[in-house]
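Please find the structures below.
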Structure P
Amino acid sequence: MFPVLARFGPISIGTHDFFTIVGLLAGFALYYRALRRDRILGPQIALISVAAVLGGALGARLITSWEILDEVNAANLPVTYLLTHGPRSILGGLAGGYLAIVLTKRALGYRLSTGDYYAAAIPLALAIGRVGCFLSELPLGTPTDLPWAMTVSPDAAAAFLRCPGCDGPMHPSMLYEIGFHLAAFGLIVRRGPLLPVRGDTLKAYLLAYGVFRFGIEFVRGNEVQWGGLTGPQLVLVPLVALLIIHFMRQLRSGVYRMPQPLPATA
């Protein structure tokens, strides 16, 4: 694996960080392009975007901080250690960014729904970011004998404190996610908004990703935390439930029904 992408003297560029930044830049470029096309790009959008980045960064750290809380307490480390050295989660980043956008919009009195402008940008950003995960993180997934399984060298595995299954072929789980995000990106870019209600295309993507990620966790190789479920799965249960409730309400309200054609006039 390649945790360091390049070195320039004393400066090292981490593979994971590099692809994360490239993914964010690509996602925001696509987002702003769509906003500019529809002539709604303005100062308030810029503030909302800054809030999304900060909320995403905070959420990515906090949502998994409980996994190392005992270690932090045992070492008598400050709580801020969780924000600077704790594990990061894409799910936490999505949840934190979404919450930050909602709160910032309310504070600014901004009422226009912009969720669908993120609908293609987010899967593009995540697909690029996951390349960094694939190149720099282990384990790739749980052991498997499928023909597309991948192995890593003993030297690469030895660099990680925990690397179950790294002594044999594993599921390339990050590649599964990259494939999902690219497929979602292609579908949304080609067809545009998938649902007639503004903001629901983004929610539909998040719901689909939540269900997909819950399933893929069974071959990810993450530690089981409780009830046979991993940490990400425990986080996904309430998030997916909220999205399901939203779409159930939408269906009951009839907002997706096509309007009846007007009667022919003589």
Structure Q
Amino acid sequence: MNLTHENYFSPEALAHYMSQSQFKQFDDCEAKAYAIFNGEIDDDKECFIEGRYFEAIICGRRDAFEREYTDLLISSRGATKGEPKANFRAVIESASAFMRQPAFQDILARCEQQVILTGTIAGVPFKTKIDFFDRATLSEWDSKCMKDFKRIYNEHEQHYEAWYFGRGYHYQAAIERELIKQNFGKVGQCGLIASTKEPEPDVEWLVFDNDVLDNALEIVKAYAPKFNAIKHGIELPERCEVCDYCKRTKRLAEPRIIMEYE
């Protein structure tokens, strides 16, 4: 399948290719990811739009984006009628803080935007759309607009971890690094350029160490075939029993026996 910007998010592309976002969804909860893939439930559309709005602002496409998504972005009633809704005002402030960083402006100036790459990992077709790709150094940078940079609680492992691990961005960088290698023979730095939606936005510029990405890629290789088999109905998805989807669809068949103090 020949991927373009027009068909990148099409049902055909989502079925044929595994993406980093799809991998992260299955890694979080196979049952919820399968429900999203089959259209049983919707992914977080407003969060997705916030991310695209952030990208549009920092890439100089704000006016066109606002014309396309006026109904979602602009308040239609109350004291804020005609102004961006509160969550999108936070995105605007985050983008302003981002653009005040000379280092980020330099990255945007020398990089190509939204570069599509495809490849195969552990026999599974993968696709990616790199936010900012520097062909001179073969480095890639993903822009992030985060709620904050606080540590995130991992329900499965029951511990707190850094936000970039908690959101699975090391998997994203590992997948993108591998696809760059497959397409260009070598790769430069892989990292994140990010700002927050706090009242006073914070900023971060991060590069993943190769050992971190090597370990992440091994996990991708180990699980991608299983996730792909679930997508195509060959294997049944497992439930995590901690996400909102699993709570909403839980059906109790028998009581749990308490044998000792927990």
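Any idea which of P, Q comes out highest on distance in nm of label points 7 Å out along Cα→Cβ at positions 50 and 98?
Details: P: 2.5; Q: 1.3.
The maximum falls on structure P.
With mean count of other Cβ atoms within 10 Å over residues 90-97 as the yardstick, tell me which of P, Q scores highest. Intermediate values should be presented prior to the final figure.
On the way: P: 22.4; Q: 19.5.
Biggest value here belongs to P.
For structures P, Q, which has the highest computed value of FRET efficiency 1/(1 + (r/R0)^6) of positions 2 and 226 (r between Cβ atoms, R0 = 25 Å, to 0.05)? Display every interim value, and only then the final one.
Working: P: 0.15; Q: 0.40.
When FRET efficiency 1/(1 + (r/R0)^6) of positions 2 and 226 (r between Cβ atoms, R0 = 25 Å, to 0.05) is calculated for P, Q, structure Q comes out on top.
Determine which structure produced the value 1.3 for distance in nm of label points 7 Å out along Cα→Cβ at positions 170 and 194, calculated from the coordinates; the candidates are P, Q. Please list the in-between numbers first.
Values: P: 3.0; Q: 1.3.
Traced to structure Q.
I have -19000 for helix-only ellipticity at 222 nm (-39500 (n - 2.57) for each DSSP H run of 4 or more, over all residues; to 500), calculated from one of the structures P, Q. Which structure is it? Walk me through the numbers before you get to the answer.
Details: P: -19000; Q: -13500.
Of the options listed, only P reproduces it.
Kindly point out which one of P, Q the value 11.1 was derived from, the read-out being mean count of other Cβ atoms within 10 Å over residues 106-113. Each step should come with its number before you reach the end.
Numbers: P: 11.1; Q: 14.5.
Corresponding structure: P.
Tell me which of P, Q gives 52, 42, 31 when you compute Cα extents along the principal axes in Å, for residues 26-161 alone.
On the way: P: 54, 45, 19; Q: 52, 42, 31.
Label of the originating structure: Q.
Where a number appears in this text, it was derived from the coordinates with a stated rule and is not lab data. This structure is a prediction, so every number in the text was calculated from the model and none was measured. Cβ atoms are built from the backbone, for glycine too; each structure is taken alone.
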